[in-house]
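The next part holds the structures, each set out as structure tokens.
Any read-out appearing in this document is the output of simple, stated calculations on the displayed coordinates, not a laboratory observation. Because the structure is a prediction, the values reported are computed rather than measured.
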Structure 1
Amino acid sequence: MKTLFTTFISAVVLSALVGCGGTAAKSESTDNDSTSAFVSPLHVSGTALLNQAGDTMVLNGPSLGWHCNWGRFYNEGTVRALKENWGANITRAAIGAHPSGDCVNGYSLDSVNAVNLAMKVIDAAIANDMYIICDWHSHNNTLEDAKKFFTVITEKYGDTPNILYEIWNEPLDIPWQEIKNYAEEVIPVIRKNAPNAVVIVGTPKWDQDVDIAAEDPVDAPNLLYSLHYYAGTHKDWNREKAQKALDAGLPLIISECGSMDHTGDGPIDYESWQQWMDFADRNNISVLMWDIADKNETCSMISASASDNGLEWKEEDLKEWAKLARKTVGERNSRYSK
């Protein structure tokens, strides 16, 4: 099978932004059906993510930050800029489930804002012929809220092929059995309206213990499992766990990562970052980099003075990590596109 780290140019179709509603109608998605230049339905076979033609897909792009703190970047201009100026073919809507640290809001306190922002960037990804991960950005077991959220999203979008669903961002030091039980309840909620969607399942200890999940995976098709790392902290030992999971047949996606320490701060570890990219290349793993935000920390890619609209960003608005992420996205998405 041909491997596609794909760049693409397609016409931008502006879609109307739809507000939150408990009984939202399914999207027509006419802009992105059989006429789409790039996006097609995805499925998982073995450890590979495949498109409708059976080509291995390796998707790369930056993740948006927590919606509740950095919702100013949740707009069509920023999504379009990530595609056109960074070469991204995927992004990620990190919808905060609950307050966490300095993220003082979330779905549990304002579900309308959370759903509206999710739909805003999903619509933008569809209009720009990109994939997007709809990420339930939670560290805790918030099962009932997760069911409500994914019900609303899937009632609107159905089996729209652009969307992958990440159902629990980073479980803390939680036993795999609890995470598996949670997945077995949330996946049917998604599959009721989106029966063919790819679903991303979290793994224990901030998505590091993928080898434990590999010993007893969820019995359902079209699943990927989250592997997260921060290159300044997570090194050979974490890659060894990931390789063990892959060797056992567990399909992985790096749905969040950084080049710095696990705190999101500290210097960029260029050597460790390259080792991780070499690992991802060897195993055809998609990579999402954290994050489009303007906090005063290394992992936040954008300066506080930058425009809300990514199409207006200047080079000086991009921090060191943004420039490395942009370079990595461009290189990975162009390497095998010829």
Structure 2
Amino acid sequence: MNLAKALRTALVGAVACASLTGGLALTERTASAAVKTFTASANLDGRTVKKVDIKVGKQRVSDMYPKGSSVSIVCQSPGEDYAGNNIWDLTTDGVWVPDKYVKTGSSGYVMGKCSIPKSYKAKADLNGRQKKGQDNNAPGAVVDKYKAGQSVKVTCQATAKGAIWDKTTDNLWVPDKYLKTGTDDFVQGLPRCDTDGVSAGGGGGDDSGSASNLRTPFDCGQSWTAKTYRKHRPQNAVDFQAPNAHGKNVRSSAPGTVVTVANRGSTSYGRYIVIDHGSGVRTLYAHLSSQNVRKGQRVKTGTIIGKVGNTGGSSGPHLHYEQIKNGTPVRVKLNGLAIAYYGATGIKSSTGC
């Protein structure tokens, strides 16, 4: 390898994932935006539009951010006047809250203005659907509306059938996985189109919304450090670290059905597994060195599904772990106890004891 190539390789590695030995946050190779966290000065509803008089339901979640909880903001934008202030804040959960009731320390803008819509290249020829989640050739679909390589302008995102869908400026829907957004998660800086998969407490409450019986995904008696970071993607994910972690067993947190066994090579999750536990709850296990289950396989609590590794966008052996509720990563609870956000939590596995 020549010097120029070596330098490029080193730079890519440094940007993609911070060093474990340096104690910095691990991040996936995904699109992100600058985020600042403030405190809610009142109970705040999350809205998908910057309007005051919206009924709780498809465009509004009641008390999404309780008074005193943390609210992570991506950008700000003008909207309807709310209590004498027309600034609205877009959160990392993809919903709008009135800036008037967020303790930013200013009555003006403290973040960059939101840039919406956002343009992304199509990975393949895409049909535009009339509704999210529709099949490729559903009635009313516009065949090859967006050609491979064409820029597609996206106004908002939503969940349907366990996947992310993007709404375009043409008022059509396309599956997010076929757009080059730079992330497999929701794009920070784009609002949600509706409240499907969005729940109260998503931005700092203690309730993760996940199944209450999810267990630590390791052998009985093992000690691990669960680390969380404000800049993690997704933000509610946990990185489990331990001495000599590489090759240790990874176990299912609960009974369920394996729905994904995939390998993204040297990017993103690398080798990863997703298990569906029912009632909209899923768990994801990433950066694995090996995968011991197949898609469609039923597993029990504590079933060995793989081994800890260092695959994908990682710079050291660890387990990237997510709990997902109705398509949205939520704050992790294990053995009925909440993991600390943001920082490090020591945890001893009792799975299988």
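Results, tabulated for the structure shown:
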{"quantity": "Comparison of 1, 2 by relative contact order in percent (Cα under 8 Å, 6 or more apart) - largest value held by", "calculated": "1"}
{"quantity": "Entry that produces 46, 46, 44 once Cα extents along the principal axes in Å is calculated, selected from 1, 2", "calculated": "1"}
{"quantity": "Test item: mean projected area of the Cα convex hull in nm², for residues 195-322 alone calculated as 8.0, pick one of 1, 2", "calculated": "2"}
{"quantity": "Structure from which 26, 22, 19 was derived, Cα extents along the principal axes in Å, for residues 59-106 alone, options 1, 2", "calculated": "2"}
{"quantity": "Computed -10500 for helix-only ellipticity at 222 nm (-39500 (n - 2.57) for each DSSP H run of 4 or more, over all residues; to 500) - originating structure among 1, 2", "calculated": "1"}
